[in-house]
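See the structures that follow.
Please treat every number below as a calculation from the coordinates, not as lab data. A quick note: this is a predicted structure, and the numbers were derived from the prediction, not measured. Cβ atoms are built from the backbone, for glycine too; each structure is taken alone.
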Structure 1
Amino acid sequence: MLKRLHIRNYALIDELEIDFSEHLTIITGETGAGKSILLGALGLVMGERADSKVFYNDTEKCVVEAFFEVDKYDLREFFADNELDYDSEVVIRRELSPAGKSRAFINDTPVNNQVLQRLTEALVDIHQQFDVLDIHNVNFQLRMIDALADNTLILKDYQNGYRQYSADKKRLAALMEQSENGAKEMEFLRFQLDELEQAGLTDGEQDQLEAEFVRLTNAEDIKRIYGAVYNYLAESEQNIVGQLQELGRSTSGTRKLSPQLSGLSERLDTLILDLQELAKDAERISESTEHDPVRIAEVQERLNVIYKLEKKHGVGTVAELLDIQEALAVQTAGFTDLGSEIARLEQAIASQEKQLLAVAGTLSERRKAVPAGFQERVHHMLAQLSMPHARIRVDILPTNTLTPTGTDDVQFLFASNVGSQYLPIKGVASGGELSRLTLCTKSLVADAIPLPTLIFDEIDSGVSGDVSLKMGMILKELSERHQVVSITHTPQIAARADAHYFVYKKWQTTGQ
């Protein structure tokens, strides 16, 4: 559920914060007032690209924050998979700089645009009249049918089994390919593993060697420079420490004259002690540093071994080479019992397939019981919305193979008039027809699916009177079970609001 939207420096907006009702929020305003700017700002936190006109003030960054309540959406696994902190309230922030840089955050953790889009797709469904709506999507169509068939638990059980079945099939294919390659591949893997094992690599070794090599190749300069530091500080005839000690003795007698003089004398004492320590450290470094060509050659040779292996395996660190070594050890060990593992997997897959087909059959039968009643209810609602001759047909067709959702394909077909041919929704329904069809279907499955926040942008375009009244009633009923935001010009819909916002322009005295 979208709780709040905070916008700063976006389009016509200097700064704005808007709260949303958990039921029906209505946004109205004159054409051009900026209603759709709110959707544009929300689109930014959903990962949409921004153009150069995004800034209200082009010297400051644009920030949009959206606050969501997500405890009903079963997103813990998503957050864990993407290494994000989970909380029942999620804050999504998008920042755009005048220089063109864009950053996105989920609960203050930086994320890429792909992760941002995947999360927000589960949280917000923006329906604009000419968008490609999710009702076109066969996966969403099947999800609706499964919701109406009360297939949730059965489908979850099937999908758990299917994941293991798919993993085992991939494993079997890999083992069979591995077996076909046989001894030749084994010999190559063994050679690579032996080479890495003989190298005797240790994690962090490269960094230590590179640091040592720098010290060794600069030993003469280090010895000379720090010998000079020691000499100037403590050994030369006019050494700095000796001169400061003389000054310290001369100032010690003034300490009792005033607190200020006492403080200065103490600071001089401290400085002398610091310089004495510095001189000792410089002497130690100078005396312990020696040019060692033998050790330089040893370090260089060892680094050459590491660099050669990194180049060969296409990596840049010893840690990655060690990972490769571990993976090779596992692969070569697997060859010893390859035949028995293949036989075991083949038996397991045959058993899994039999069980999955049985569950898929149950899912299919329950799905086939849905279309008749679903179609009738959709037709009734479409008639209320001034589409008395429009018809929807739900075809459930066998796939003849196991898929992540069973053995069925689902397709929604649409005919707008009597005698019209049934065709896929995307290719035949107009924008207005899609608006009403989407509203009908989603309202029918609202109790069965945890739908995201539904945002309707002027879906009442082209309708009025009694149709608008019925549309408002449907939106109101839908909002009793799900959060709905509607941008509208129609008073019959606006009257149903739990929260109503009027959008208007107010020019600042700055002239922006």
Structure 2
Amino acid sequence: MGGFRMRMQTGSVCSFLLGLAGWAVGMIFTTVARAGVPPERAPLNEAFLQYAEKLDGGGDRGLSQAGYYLGYIPAPVDFSDLQQRDTQSGGGASLPKVYDLRSRKRLTPVRDQGDCGSCWAFASFASLESWLLRPSSPERWNFSEEDLNHGHGFDPIDCDGGNYLMAAAYLSRWAGPVRERDVPYPYLDSATPGVRVVKHVQKVVFHPNRASVTDNEAIKLAIRNRGAVFCSFEFDDEYYNSNTHGYWFNGKSAGNHAVALVGWDDRFPRRGFNPVGGAYPEGDGAFIVRNSWGRDWGEGGYFYISYYDASLANFVSFVGARPTTILTRVYDYDPLGWVRSVGWGNETAWFANIFQASTTASLIKGVSFYTRQPNCPYVIYLYRDVKAGKPRSGVLVSKVKGTMPTAGYHTVRLSPAASVTPGKRFSAVVKLTTPDYGFPVAVEEPIVGYSSAAKAAEGQSFMSQDGKVWWDVTTWDGYQSTNVCLKAFGASK
């Protein structure tokens, strides 16, 4: 009997130990579940890393050998593999051999960036102003490059350079554009308060990179259908032919200058470019380019860049500028916009922001976000009267779904518009799929030397793998200053 009792006691001890181990494992899994598995960050753009390495003090404006200022700096988000086709530019079967926005009166006058690394600001507004001159309802504007150059909010100081994502952030938070006459060039030493923003930009298109130096149809279509296109390239005076105004850089580079592509000429002769190592480009053809070095440079401020220039990259159209009376309030936590991409390695992820509604009765009429790929399926949900920390609680008041055909920044109008309770919380929730890309969510976060001012607070931004279990982004290690790039736009009833 004693032996039997001993076996029972031993079994009880074993059961107890197994139960204790199970409890411990359960506690571990419970702790992991509560904390969540944080997403991974996409690798930084290699060109940005190279730029960061050579930063010394105030920045890197860059000068050409002839003394002209440059100013393009690479963005941290890597778009090097963005080569899917833009499905909204239309067919290219009827593209002419020569196309020039100058002859179609779709360009504003050439301007001069002077002794300032602000080419990126001039290229951005060249694109936006050209889009507004669209034939259906032309509007002529002169936007202030200085206000963008001075008020972008990023680490580089005035005239120390920038890029298209910095311009997109400035425009999407409604910091601009403002009129040139209100904040005139050349650059200032202090801000100009109380200047009226005259347009709300609701869309910025990031066009696919060229698969090869002769893969130019998508860029031509963008010029024809959307106006001047922002792009970057490597400028070096020795590759410029001042007689023909032809330019051909025979090599790859991250780029140091931003300009606007305004047309093309398939017949521009390859011998119109300077030979490199005794050789000319393999074929004829060039884009027509608007520079920002004044009318005394080049062909009245313009030049021709060979199709075979492999440094041409970062093709962007600033479009969708609307009257400021349509949407009258912006809710956001990401004034610096898209700095990094995150995800769990899957094409689909969920992200959300919880906002406090204004104290006056209002409607939420739009939601904006970024997409890294073309042809991205999305679903937008808007909830009112949500509980703190629970983005999908409360009452669902709007649901919109679709497929975003282009990469870039997008504003989706809610139909119907959603009524939110004054002074109460509401949430914008997005389910987004980025084909063949495992980092679907664009986030703002601090990067030393670029976006140090980024900050976040608990209770603002949330992410989920399935739309059911949500985590506050700031509760993850290393994400304490991170917010998702997601805005909501309101208007008075």
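Annotations
- Distance in nm of label points 7 Å out along Cα→Cβ at positions 260 and 332 - highest-scoring structure of 1, 2: 1
- If Cα Rg over 2.2 N^0.38 Å is computed and equals 1.53, the structure in 1, 2: 1
- At a computed -18000 (helix-only ellipticity at 222 nm (-39500 (n - 2.57) for each DSSP H run of 4 or more, over all residues; to 500)), which of 1, 2: 1
- Ranking 1, 2 by FRET efficiency 1/(1 + (r/R0)^6) of positions 100 and 404 (r between Cβ atoms, R0 = 35 Å, to 0.05), the structure that comes out highest: 2
- Entry that produces 24 once relative contact order in percent (Cα under 8 Å, 6 or more apart) is calculated, selected from 1, 2: 1
- Taking Rg/Rh (Cα atoms, Kirkwood Rh), for residues 356-443 alone as the measure, the highest value among 1, 2 is held by 1.
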